[in-house]
Structure formats: C-alpha cells, structure tokens
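Below you'll find the structures, each written out as structure tokens.
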Structure 1
Amino acid sequence: KFQKARTTFFSKEASALLRPKLKTLSDNDLVFGSNDNVLLAEQNSGQILRRCIIKLGLDMKTSRTELNLINTHAFRAYGITKLSRHDPNFARRLAGQKGYLDQYDRLSDDEKLALYQKYEYELMIDESKKDKARIEKLESEKDFRINRLEQTILDMQDNLKRLNPKS
C-alpha cells in the first residue's frame, strides 16, 4: 500500500494457498493488486471477490441496505474483531491503526509473530483446520499439565520418604 514495504502475517491456511502464487512473482510485483493505480486495484479485487461469492452461492445482502454481506472489508473486520477479543492493542497494530501509546509498546517482529501464532487459530476459515488447531492447542496444554502433575507426584514421594525414612 502506498509503495511502502511492510511485514504481513498470513495464517498457515492462507500460506499454503499463497506460496505457489508468490513463487511466480518478482520482488516488485503486486501480490494482491491487479493495477498500480490503488483505486483500480481495489475495484478489481472487489469484483473478483464478488464473482467468486456468486459462484459459491454465498451472495448474501444485509436486510436493510442491500449491501453485500461478504466483502473485502468484512475479512479485515473479522480478523480485527477476533484478535481484539484477546489483545486489542495487537489487533489495532496489525490493522495498521496507530494509537498514541504505540511509542511505548514496541514489539519486535519476532514478538509480533509469537503473538500472531498464539491467536492464529481464531482467524482460520476452514472448520476442520480450526478443529485441528484447537486439538493441537489442547494436546499441548494437556501435555504441560501432565508433566506438571508428574513432577508434583515425584515431589510428594520425595517429601514422603523424608518424613517416613523407614518405608
């Protein structure tokens, strides 16, 4: 946007679909834009999305205004909303909305990536991938808890041996 390079995070789900396209582009090619003119590129992306939505039978309108329910802004709003429920400052930062406290809240790219990965499962669209991510997270939490319980049992056994040396 505005000929300015920026770091952008993509979910694993989106990355799998983007990699083949990125391999065909050179460094200065537009990834999503179809025209160097920002207005024309925005119009083109909206039209492409509209055609795909119609083909999929998802052409829904709002009841009062007859505006398209699924549009490019809806994807952005969805992501910001989901991330805001966990970390509102991080969500605004990813959306490019700067606040006056940004100067005090400096995150490195690695810290931003770690935060993004922590909440990435919220941004997935494919329910089976969401479920898989939830399962992986729950398994990780389960393993952590089991390890902690095993350590507690060992500590208790050591304490018991010290209190009752004859056994």
Structure 2
Amino acid sequence: MTDTEMTRKHPEKQFWDELEDVHAVMLGLLCNRDHMQPMAPFADPENGKVWFFSRKSNDLVTECGAECTAHFTFVADHNNYYASAKGRLRRSGNVDKVEEYWSPVVAAWYEHGKDDPDIALMELTLEDAAMWSTTGNALKFGWEIAKANIRDEKQPDLGERNRVVFTRAA
C-alpha cells in the first residue's frame, strides 16, 4: 500500500508507524509565545500518548504548569509524510516509562543516570492530528503541475490529507 493510500485508509496506524521512525519532532506549547523546540519522541500508540525526556529547567516543563495544550510537527525521514498533532502535556512521575524508554542516547543528557534530579518526564496525551502524504514521484509532480496550468479549474493532485481524532485521549 502506498503512503497516500495509507493516509486515506489507515491514517492513525500510519501516524504511529511514521512517528516511531523519527528521531525528533518540533514540540511547543499553545499557552505561551515561545518557539517550538526539537524533542525526541517516544511513541506509545496503545495508550495514545507520546513521551518526552526533558530537564526540569526547560521552558516546556516550567511553562506547562500542571497541564496545558501542546502541539508538535514532524516530517518523516523519506520526506513524503508530514504530520501535526496536539494534545494535553503534563509532567509525569511514571518511573515505569523512564525504565521502558531509557537508552544510551537518553543517558547522555543526564549526568546521574535515571536518578538524575533534573529529569522531567513529559506525557503528551494526543487529541488529534492532521497528516499529509505525497507520492514522492517527480514525474507525477511534473505531470500534475502541467495539467493544473493547462486547465484553469483543476489544482494539482499531489497527495492525500487526513485527520485523526484519538479515541484514547482523556
């Protein structure tokens, strides 16, 4: 099944599959005016959550308070898939998730390992997402642009767009 077919027929599955393959997303808060920042996501599709390790001093941690709406975007490594999602972000004390997602990459950021007093585990419960996919085919792109320029009423068909509302969101 092509990326565009997956976007049309199985957008939620595709979203999680693509998210699990990216190394960083751009994460920000809707409750402040700060810029989004790169963060490493840990996908938890069974629970409709994305987890992030951060430092207690990071503005994402200090600004979100108990809980606020956050949003993130990413582009898949193959550059034919784009997504934007939002949900409720809160600081979590879930030590099981720290254990589950701990790795040498995460450890590199914390001098005292899993017990580092500056670790802040962030839990994002997803509410909805929008996604776009393209074929990535240069010939199809050229053909669609040419058709659109010949026919005034036709815009180029360059891919699919879909939206998902996550049912597990609390």
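Using relative contact order in percent (Cα under 8 Å, 6 or more apart), single out the structure from 1, 2 with the greatest value. Can you show the working numbers first?
Numbers: 1: 15; 2: 26.
Checked 1, 2; max of relative contact order in percent (Cα under 8 Å, 6 or more apart) sits with 2.
When helix-only ellipticity at 222 nm (-39500 (n - 2.57) for each DSSP H run of 4 or more, over all residues; to 500) is computed for each of 1, 2, which one produces -19500? Could the numbers behind the result be given before it?
On the way: 1: -19500; 2: -7500.
Of the options listed, only 1 reproduces it.
When volume of the Cα convex hull per residue in Å³ is calculated, the result is 142; to which of the structures 1, 2 does this value belong?
Numbers: 1: 236; 2: 142.
Matching structure: 2.
To test your reading of the models, identify which of 1, 2 gives 0.05 for FRET efficiency 1/(1 + (r/R0)^6) of positions 37 and 149 (r between Cβ atoms, R0 = 35 Å, to 0.05) when calculated. Working shown, then result.
Details: 1: 0.05; 2: 0.35.
Derived from the structure labelled 1.
Throughout, read-outs are computed from the coordinates displayed, never taken from laboratory work. This one's a predicted model, so the numbers in the text were calculated from it and none came from an experiment. Cβ atoms are built from the backbone, for glycine too; each structure is taken alone.
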